[in-house]
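Listed next: structures, encoded as structure tokens.
Computed from the coordinates by the stated procedures, all read-outs in this text should not be read as laboratory data. Just so you know, these numbers come straight off a predicted model, no measurement behind them. Cβ atoms are built from the backbone, for glycine too; each structure is taken alone.
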Structure P
Amino acid sequence: MPPTEPALHPPDFTTYNPQPQSPLFATLPPEIRTEIFTYALSPFEDKSNLYERDTYWSRPGYSAPLKTATELLRACRRVYAECWFMPFALAEHSFYLTSGARAPARGAWASNRRRLEGHLGLLHGVYAQREEKVRMGDVRVFAQMYLLEPGTLLQNVFDTRGLCPKRVHLTLRYTDFWHWEMNERLRIGGDWVRRVRFPDSVRSFVVDFESLERRKGEIDILVAAAVEKWVFKRKDGRVLAANRDDLETMKWTGSSMFERTRWIRDEVRPGELDYYVLTATWKLQPPSPDTVPADGTDMNIRVPHTYQQPAPPYLGRDTINEDDMDEAGVDMDTPAEQAVHAIDQAAAVAAEEAAAVSRRRRRHHPLSSIINGVGASLEDDDDVEGDD
């Protein structure tokens, strides 16, 4: 089931019971009620609807679609009138700048964007009536390099009318990097850094750089270069810069199966990959010409060719196919070497059986006796000619 954003419906009633007997309204000030409502209406992972583990998008914090419990809004009209818009205001808005196979199923971006802009316009109207500052959930982006680096799609997200997050969070997954299948050294083109302009509301930009645990050295090199080189601009000209002191590390373990292909090359245990994530945060800086990079500054970052990569855990073939695993009776708990041996044996047996079937078909073919007879007569003729 695809992730869904909370519905946004203003009250369709003109009167309600002010609930004077309730401590929630009679005793607590609006600021405290807002904190309570925020806690109750914030999104959470719907564990009853888990994603398949063998996908590109299942990861910590995203093991299931995000869901908002809206039972509170049905408590009474007074509650609904006060916080009907909060599920949408608190919702995280997720964007997958990836191929279709790398993201949970969702509708076309054009129609989703129109619906989002409609909801955002309504939300801005609510805050304007209340004379309050607009509150909005984070924007979360997952992006493959070939769609991130031009910068066009990311800018399209930021140009969504009414989108005004304080925080944007970009995750670059192990499988988002260029030619990860071939174990190529990590690199990120920097054109998007120079071209993209963030909404004026953004105060921080968080980037997760992820690869395998054995390639943590490459991530460390990449992040050090990004923190040093990259400076991002808002539409109003203010800049966001990073500091090495703000780096955070996370490790997690995921499945080695992607799109029915098991990547045994990188397994640290049967069926599992260990990941290393280094997170950097670019924060809004005080206005200063010193924080603006000079035009033409190279924003590309890469691991140098002289860097010696640690060898993969398994040096045989890179992958095995799920169909071949099923044919050989191999499961995800079978160690790589044993799995390959079993698959090779099953393939050899299958090849021999196919050859035997082919031989039997040739022997029983209607023309086989004629062909054999012609061959025998030709041999007899040769014998006669030889006697002469």
Structure Q
Amino acid sequence: MAVAIVKGDNPEYLVRRSLALLGGMSNYVKKGESVFIKPNLTGPYLAKTGATTDPEIVAELIKMCFEQGAKRVQVGDIPGVGSSKDVFEITGMRRAVEKAGGEVVELEKSELVEVKVPNAEVLKVIHMPKMVVEANVYISVPKLKTHILGNMKCSLGMKNNMGVLPNSIRRKYHRYEHVPRIVCDSLRARMPNLVVVDGIIGGEGQGPLATDHVNMGVVVAGEIFETEMVCAKIIGLEPNETEMIKAGRASGFHIPSLAHIDIRGVPISEVKREFKLPHIGLDYPNITVYSGGDCSECLQFVQVYLDLWHKKGILDEIGPFTIISGSRIPVSEATEFKEPVFVLGECTPASFRKRGYYVKGCPTFAEDFKEQLAIYLSRHSLGVSTKLD
């Protein structure tokens, strides 16, 4: 299978050249067909931060679909942070999509249909948005970036498929051992026909939100597993060692080695750059952490926001606080903790939950932690609560 790698700084050129190298959009979209495009809009952050998909890439794809006679092009995502309505507006995606003639959909509010998953790893049945399942063509447009969760390291085309799953599934299964397998199940339910990876500005470091932008000037296009392999290599990873590729192979998908991928355009060596990988750990001087047990996922989810607030320079404004998380806390509940105290996760003993603001969940989600922190800040009339978004 072929993968196109195109280098430059003009989104229109990058998209059109990459598709030309794959034989043209006519290989994917036919007259009268419906198209669903799924960007990576993980939160209300601009593409230039390295966190979200460039609206101009999506707009160009929409135009190309209509040039082939598509009857309808819908664009949607279920953001990890915020509502799709707000995220599409803030990122400029809504304006770009509608200007190109596409339709923005609030995917989290859309009708779900039941899809039976053959040879499922976790989910024998998935409830997925009807428009995604029934679209004649499904185009995934992920961002070239890193990701802090577990040992995943990167967030590319495979992880992008999590964004079409309803929050009920994502909350229940968004754990280390589940995510790669859930992704594989979601791909069995609905495989993208085309993946176009936005690497114009990549995101390294504390992804998925607090990324440091990297001027890469590249778009990579092709089928999902081939682009996953190539993009992992581009950012300095060993593709066969990434969690998604390992899970895909274990799940029975045929994923070719790099040597068997027909790379068109520029070689990997011409665009390769070793991305800085996420640092896992709450190493902030004003945060005291007491944790223990078999799992640290609550801390990692919370770190997504803490990294972002640190990057924005507001963590110091929040002031010192304590986080308690885990089934085996190494201190007594009678310990004098630095106030305020935030207690994370269902496995943390009830005796500790009484000591502060309890954030439920297994794992705790970043949004729920932010909500409890905002309650504390509002109660104490600390204006920084308005800067958390």
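Taking distance in nm of label points 7 Å out along Cα→Cβ at positions 94 and 126 as the criterion, the top structure among P, Q is Q, with the largest value.
From which structure (P, Q) was semi-axes √(5λ) of the Cα gyration tensor in Å, for residues 166-301 alone calculated, if the value obtained is 28, 21, 13? Comparing all candidates, it corresponds to Q.
For relative contact order in percent (Cα under 8 Å, 6 or more apart), the calculated result is 12, so let me know which of P, Q that is. Comparing all candidates, it corresponds to P. For which of P, Q does distance in nm of label points 7 Å out along Cα→Cβ at positions 62 and 198, calculated from the coordinates, equal 1.3? Considering all the candidates, the number was obtained from Q. Structures compared: P, Q; top value of mean projected area of the Cα convex hull in nm², i.e. the largest, recorded for P.
Largest in distance in nm of label points 7 Å out along Cα→Cβ at positions 190 and 206 among the labelled structures P, Q is structure Q.
From which structure (P, Q) was mean count of other Cβ atoms within 10 Å over residues 230-237 calculated, if the value obtained is 22.5? For mean count of other Cβ atoms within 10 Å over residues 230-237, the value 22.5 is produced by structure Q. Taking mean count of other Cβ atoms within 10 Å over residues 46-53 as the criterion, the top-ranked structure out of P, Q is Q, with the highest value.
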